[in-house]
Structure I
Amino acid sequence: MKLLFQALMLLLIIGGLVSSNFAADPTIRLIKEERQVKIYIGDHEVVDYVFVDSDISRPYFAHVKTLSGRQVSRNHPPREGVDKMDHANMHPGIWLSFGDVNGHDYWRLKAKTKHVRFLELPAVVADSGNFKVLNHYLATDSDAVVCSEECEVGVRTVDGGYRITIVSEFKATEGELRFGDQEEMGLGVRVATPLAVERKLGGRILDSENRINGANVWGKTAKWCDYAGPLEGNWVGMTVLTSPKNFRPCWSHARDYGFVAMNSFGLNAFTKAAKNDVIVKAGESLRIGYAVVVHESAQESGFDAHAAYDQFVDEE
């Protein structure tokens, strides 16, 4: 009887270890609706890709959750008395945008990024959910097209969670493009309020050079930047990875209030060097790629962002 009890206890311990590693059903489902694509992994809806929104004039990802269902992005819209209410529409979860393209400001929603159509409909192939969209960047006060963007999105499970890959090609179809030199450019994320460093609940920012928190991370180049902390008893977060194929390394625009963006365009903004706009000649294109790993573990040491980046690079 004692041996049977010990065996049962061992099974429970092993089961607990499996649960702490969040070995969820890896099945990915993409459900396209009129204004969004709902993305499921196993039993949980883990993120929404919203391509039409009357209040936010660009596509974005919202309601980002871990494989176990813990939300790692700030509530969208933010909740009065629960979240900081700043940038309510500008920071919906995960987004790719630019504060200056030919003088038009898409980051602050002063100009519109219009979803035109799906070039490849949402589908799951070889355990990866994928789709491709065509977006038009419109002029501030008209429907004139400034440039076109072909954006490929992929979702797949990885060690510690799942990865959203975003690769965009910007085409100078309407003449020369000029990407300005400023902070508000690139791929941004806004984390759940309890993870914000300034809340002092254990959240922290960490970059690929092992620098910690906004004062040390902001304005430094890095391969990746992880914003994470304790939430409902586990360690959760989002790691923004940058493609080594990008035209230039990324600077981290990291803030202790719960925000980080990876930006290849801010030479002057981050280093005070001479302004250096990025020019794409008429008829040419610019490719930029990022990924976000949404991760969860029983404790901080259970997730290895260096390994997550290496896996991303190997599979790109």
Structure II
Amino acid sequence: MKSRYVNQLKAGDAVDDLFALAEKVRGVKRNGEAYLSLTIADKTGRIKGVAWDNADQLSGLCAAGDIIRVAGSVSEYKGNPQIVVKRIEKVSAGIDPSDFLPVTSRDPLQMLARLQSITETIKNGSLRRLFGLFWADKDFVSSFIKAPAAKMMHHAYIGGLLEHTLSMALLCDRVADHYDGIDRDMLLAGCVLHDIGKIREFEYDTRIDYTDEGRLVNHIVIGIGMIEEKIAGIPDFPAKTALMLKHLVVSHHGSREFGSPEPPKTLEAVLLNYLDEIDSKINGIRDFMRSQDPGADWTGFHAPMARFFYKAGPGIGGGAKE
């Protein structure tokens, strides 16, 4: 039974509790002896751990993805708490998975129903049939409502992919009518399907991490395959519609530098890229703000965006408005 969480640990604390082992790396000290660097996690966050002694023995007791009992003490390293690990034990009984993975604060079934109702407004018959096949696929829906949208940067929690997708669909409705000449049905389809490959890119049973398929292929390629598989079940699906939809998925990261095989080359693809950027950035920054000292006006340094954020105003907030 788990009793203490990562966000409760501070320098000087003794630790003897259950955590998910997210990462394990064997290192070598200056004297040539081995040490073990760990990243352990629960639903409240992650913390680094280090075992200076008996590294090889401890390493053999567990693997990434295991639930482990960690005994040791909390110290401070470069301004952050770190567990100095003395004992590790793999645990397989009495585990509540909800203790180890962060979960969306919103109701997944309500979000799914809202997203499905939005796709029902699509007027393009071929795209409507395509979504009919996706929503009728019980295995797809089961994974889609649980998958995270990322490992760490944004919506990195159970239900995060669905939350991100719904937010994108709502943004689509607000933006598509603002500009003339936008194919709203196509943009909406891209918003809903652009990240579906993440249901197989990530594992999310006891930890959030990349699957072998995710590391070797990535969610863009996986998603294209999933769309092509469904399209194959729709007689006379227009080739041009399929091509435009696949371009949205292929280009939604914006450039080759950020993982897109092609940059956006239609108005809908440009909009999708920026909507994705907006939603992921705002969610990631808000999560970072919430993780900081609640009594401080400014956050610590946010390395991915290379800046501090001012949080004294009302801007931390919650999720996207409907």
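We did not get these values from a lab; they are worked out from the coordinates using the rules stated. What you see is a predicted model; the values in this text were computed from it and never measured. Cβ atoms are built from the backbone, for glycine too; each structure is taken alone.
A few points about this structure:
- In this comparison of I, II, the computed figure -3500 for helix-only ellipticity at 222 nm (-39500 (n - 2.57) for each DSSP H run of 4 or more, over all residues; to 500) is attributed to I.
- Among I, II, which structure scores highest (criterion: relative contact order in percent (Cα under 8 Å, 6 or more apart)): I
- In this comparison of I, II, the computed figure 19.0 for mean count of other Cβ atoms within 10 Å over residues 165-172 is attributed to I.
- Among I, II, which structure scores highest (criterion: FRET efficiency 1/(1 + (r/R0)^6) of positions 141 and 245 (r between Cβ atoms, R0 = 41 Å, to 0.05)): II
- Identity of the structure behind 87 (criterion: volume of the Cα convex hull per residue in Å³, for residues 205-252 alone, calculated), options I, II: II
- Comparison of I, II by Rg/Rh (Cα atoms, Kirkwood Rh) - largest value held by: II
- Among I, II, structure where mean count of other Cβ atoms within 10 Å over residues 125-132 as derived comes to 17.6: II
- For the set I, II, ranking by FRET efficiency 1/(1 + (r/R0)^6) of positions 197 and 301 (r between Cβ atoms, R0 = 35 Å, to 0.05) places I highest.
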